[in-house]
Structure P
């Protein structure tokens, strides 16, 4: 079983977290990477049903997602979390819980509010700006940008493929996922002995 990892997407509503996640998952399947997705909205429907949008409830929701991510990572799973997760302290707490078990990658899906408002089919940003929706992250509730994210995806400037490629490249650099076409270098003792003998026979050793 390989070492697990967690990719933690943070960013405002509509910034592209779930869309980039879908692109990553497609590539994970192609490469045979075992994975699980923890989507913030889905988790709220099940694991965090009944929680509201106060700071305490938001923190509880993120802690629950973080605990599941850490548990899966410990068992060698590649986890992708897509949740607004607006507060730095809780994101740092989640990182601290995951890193003893595997790689943690904080990915900031960055997009300006005017662009988010323009691309919002439900008009939620316009309603929040008009004061019709309370506790809306980034408008009437704070969003604390990551200070040192591992990857920044500027989704108003990049295609989904470009953003996903950034994340994949960083995971490859960290050794968390295989590089396509890379030869395997892990040999059993018997295979290593046979290879060493063969190289010796060929005069390469």
Structure Q
């Protein structure tokens, strides 16, 4: 009797865990039009909007209620001070707690970082990695990493060089940043052309 109760309980637990995992894997398409709209506005037509959805998946699993331990908020996990700075240049972005403006501000901020890496990265794939890493760790951290790469005679404009020297860069929680960039790549790879996420 105890064995059958234990087996039933174990099977129930496994099914509950599988259901929770399936729900955790569900990614909304609710904001896809917003990602498309602001990617086109800040990057122009033809730029792949899905990378910003992939970023939002890494940041918050596209949850507007997400809040980090340091106070970053919303889908794109923006700090309130960063949002205010962005809003000063984009007054239409009225509130960090509104999904459209949170996404718009995050993509706008990405564009500022994208522009800053134009001459200091080797091409589009590396430039995206530098942009996302800067979003996570700050541009100054990545500039320090490039300096370390130079001392080791590595090409500082290549993302693999930064990955190599990351443990040697002082005051950088590099595991977090490298994992963040990798999660964005993985999320983007899981999407079809319409931004639907497969498993």
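Bear in mind that the values in this text are calculations on the coordinates, not laboratory data. Given the structure is predicted, the values throughout are model-derived calculations rather than measurements. Cβ atoms are built from the backbone, for glycine too; each structure is taken alone.
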query = Hey, helix-only ellipticity at 222 nm (-39500 (n - 2.57) for each DSSP H run of 4 or more, over all residues; to 500) derived from one of P, Q reads -20000; which structure?
reply = Q
ask   = Once distance in nm of label points 7 Å out along Cα→Cβ at positions 51 and 107 is calculated for every structure in P, Q, which label goes with the largest value?
value = P
note = FRET efficiency 1/(1 + (r/R0)^6) of positions 67 and 139 (r between Cβ atoms, R0 = 30 Å, to 0.05): greatest across P, Q for structure Q
task = Can you spot which of P, Q the value 29 was calculated from, given it is relative contact order in percent (Cα under 8 Å, 6 or more apart)?
result = P
